[in-house]
Structure P
Amino acid sequence: MSHHIVEARDLEFTYPDRTPALQKVSFKIHHGESVAVVGANGAGKSTLLLHLNGYLTPSAGQVRIGDYPLTRETLREVRRTVGMVFHDPDDQLFMSTVFDDVAFGPLNLNLPAEEVAARVDKALATVGLSDLRERPPHRLSSGQKRRVAIASVLSMSPDILVMDEPTSGLDPRARRQLIELLAGFKHSKIIATHDLDMVVDICERTIVMHDGRIRADGPTPEIFADAELLESCRLEKPLRMQGCPVCGSAPDHRPPTIG
């Protein structure tokens with residue numbers, strides 16, 4: 001079984017108030033891909049992500065991780081494979097110290113204490129927060145909290161990272177540090193975001209959602225070059241592709257430099 005493949009087949013979801021959120025959503029993401037999910041507010045991005053490891057159950061259609069459908073019976077294994085980083089890190093951090101938050105998942109796998117400690121050390125080193133292991137999470141900055149949330153997912157050794165608005169609320173330095181961190185991950189990544197310049201940096205493929213449907217799915221440069229598509233989905237080009245409105249200079253199409 002290839003745990004790295006994520007597939008949605010005709011996925012539909014309707015909220016209890018009968019508001020349709022997803023309509024016939026289908027795609028397949030392969031090992032090592034870094035895929036952005038973009039769209040205006042209400043397009044269905046976050047709702048889609050919450051289906052990818054079973055936080056929401058579809059009204060119709062199916063999610064498959066590897067060779068198997070996501071069901072009640074496969075949910076535990078899927079959540080070990082697909083690590084979810086929520087929009088608000090405060091929804092993910094609830095223990096008294098950073099170490100305890102990052103250790104929570106591995107401890108629930110009934111791993112030996114030595115392996116749990118090793119996983120926590122590795123995850124915190126990866127996000128550059130080894131020196132904050134005894135710090136209460138509520139005393140961290142927004143950027144630090146987001147890194148701890150990512151570390152809490154990495155400690156579970158997932159094959160796939162799913163992230164909802166990872167750069168939201170970060171100052172420029174913290175945003176750049178996070179982009180550099182994500183660019184270095186070899187995991188498959190699925191990122192819902194309004195930060196289209198980050199998409200250019202780290203996602204070679206982009207899925208555009210509008211009114212609960214996929215409007216486009218393709219290479220990121222082609223998606224962002226389609227002005228008619230972006231306009232119809234209430235999106236704008238990344239800032240680096242817009243050029244200067246004052247001096248009229250051409251947009252910068254050079255490949256981004258990370259690090």
Structure Q
Amino acid sequence: MSDVDTPRDFPALRSLIVERAADFPRRLTQVATYALENPDDIAFGTVASIAQAASVQPSTLVRFAQSLGYQGFSELQEVFQSRLRDRVLNYDERIVQLREHTRKSGKAGLVFDGFAGAAEQSLARMRERLDTAQLEEAADMLAGAETIYLIGLRRSFPISSYMAYALGKLGIRYELVDGLGGLGHEQTGFATAKDVAVAISFTPYASETVSLVKRMAERKVPVVAITDSPLSPLASIARVWFEVQEANFEGFRSMAATITLAISLTIATAERRAR
């Protein structure tokens with residue numbers, strides 16, 4: 001790739017990574033996945049810290065950058081930094097305020113502030129990235145479904161179960177797929193092209209969720225997916241998919257943006273059915 005063709009803005013770089021992902025060897029795929037899921041970490045981290053977080057050697061980061069047409073990793077990193085220039089000051093100010101506040105808090109207060117900050121950051125990211133046209137399309141799909149199949153296992157189960165609760169209260173037919181007793185395939189066995197599956201999964205993707213959704217898609221069941229990367233196995237299956245990247249505190253990821261998106265889809269679906 002010539003220097004002229006090398007992306008100099010993040011949207012173009014992101015598109016290139018997604019386009020090339022299928023051709024990357026395993027280690028470069030690992031870096032690509034980490035980079036798309038953690039762009040802020042790529043922007044601010046050192047080669048050593050990023051390599052450790054992505055579980056690769058530092059030299060792999062350099063190979064990844066060169067495979068995309070850059071001279072080295074620092075040149076690639078500049079593109080990740082460019083997407084943050086307009087808002088770095090705001091985040092820095094928030095961090096300073098958070099630190100000042102937590103000096104006056106006990107340990108429990110520190111934990112609360114940490115999770116509150118992660119929730120705020122997750123929602124801010126969602127507002128920046130959400131394509132409202134996709135939201136409208138997904139709501140139309142769900143409103144026209146005979147039955148909505150909700151598939152979210154492991155960490156995603158609180159999201160799918162809350163959607164089930166809300167849909168039930170709104171009088172909308174649903175099937176909550178919990179895989180209890182290994183009966184996930186039986187729970188989805190009656191789904192047809194007249195239904196819609198809502199699939200929710202994040203890294204590391206629940207293998208049963210992916211398996212169930214693949215089987216449903218093979219039977220022409222439309223899929224709406226909530227996941228965390230264009231490299232997610234759900235993204236290539238879904239008719240409409242949403243990218244949600246939750247911030248974390250001490251390794252525990254927030255669910256604020258995901259639950260906000262899920263309830264928004266649910267209420268938008270009910271509003272359409274009431275027309």
Structure R
Amino acid sequence: MPTRPEAIPVLDTLDALEAWRNDQPGPVNFVPTMGNLHAGHLALVEHAAGEAAVIASIFVNPAQFGPGEDYERYPRTLAEDLQALASVGCDAVWAPDVATMYPLPEQSRYSVLPPAALAECLCGAHRPGHFDGVCNVVMRLFWQVRPQRAVFGEKDYQQLVILRRMVEEFSIPVTIDALPTVREADGLAMSSRNRYLTESERAIAPGLYRVLGTLAEAARERDPGTFEALRLSGMERLDALGFKPEYVEFRNAENLGPPDGKNDRIFAAARLGSARLIDNVAVTRQSCL
């Protein structure tokens with residue numbers, strides 16, 4: 001097992017988590033992750049730090065990976081992650097195994113199902129059941145950790161909308177904070193899956209953000225009824241750059257419904273080699289985040 005920095009406790013049983021949680025004199029803030037951390041994750045931890053204790057989770061959740069996806073090869077870099085978290089003031093790490101998170105067989109578990117209107121569009125249309133898995137693990141994490149605040153990034157914007165609805169629907173006593181997407185110098189959204197890119201693919205990858213930025217700028221001057229032509233042009237531009245686009249969509253930022261010209265975003269997912277890249281850009285000034 002990799003050497004763990006002494007500065008940050010790693011909790012891997014529910015009893016250890018409960019003992020740590022009960023030792024905290026004040027509120028706790030929480031950053032859920034699947035590990036293989038980058039500067040975007042660390043920005044979430046830095047945001048969470050302050051007067052509250054901060055705990056991050058590292059758990060590669062099998063329930064949100066579909067058949068043929070990258071669960072087995074998803075990068076697991078615990079030693080490096082612990083060092084990075086310790087450097088930005090994280091106070092503890094919750095790192096359960098699958099049996100701790102899911103003690104019962106799948107057919108015997110309770111399940112949280114997000115509404116189809118939120119979960120079956122955009123990425124959900126291409127990854128059936130993905131957001132079911134996200135909701136089930138985050139619901140468990142929230143009740144295990146019992147944080148005052150949880151911090152997420154806007155890169156996974158559909159996930160953010162779904163989890164905010166879940167917290168509201170189930171009256172979970174946690175406030176969700178959202179931070180803008182952290183990007184590389186050339187605009188590529190930081191992601192653990194960027195390491196799947198070859199050198200030549202990495203040179204192409206920032207084109208996704210550039211295309212979305214161009215479309216968002218054009219959409220600001222247009223009626224939403226004309227967005228379809230922009231959407232199709234975005235698909236064509238990505239294809240010409242060497243991507244295999246799955247979707248380019250304009251959606252309302254609050255409910256992921258049709259754009260209304262007041263609070264919209266443009267979303268895209270595209271494959272580049274073995275990597276699946278997602279990104280989104282605000283079209284109009286938003287009020288929900």
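Any read-out appearing in this document is the output of simple, stated calculations on the displayed coordinates, not a laboratory observation. Everything numeric here is computed off the predicted structure, so don't read it as measured data. Cβ atoms are built from the backbone, for glycine too; each structure is taken alone.
Given that Cα extents along the principal axes in Å, derived from a single structure, equals 53, 52, 39, which label among P, Q, R identifies that structure? Don't skip to the end; give the middle numbers.
Numbers: P: 57, 45, 36; Q: 53, 52, 39; R: 56, 43, 41.
Only one of P, Q, R returns 53, 52, 39 for Cα extents along the principal axes in Å, namely Q.
0.05 is what came out when FRET efficiency 1/(1 + (r/R0)^6) of positions 141 and 237 (r between Cβ atoms, R0 = 25 Å, to 0.05) was calculated for one structure; which of P, Q, R is it? Provide the component values of the computation, followed by the final result.
Details: P: 0.25; Q: 0.95; R: 0.05.
Corresponding structure: R.
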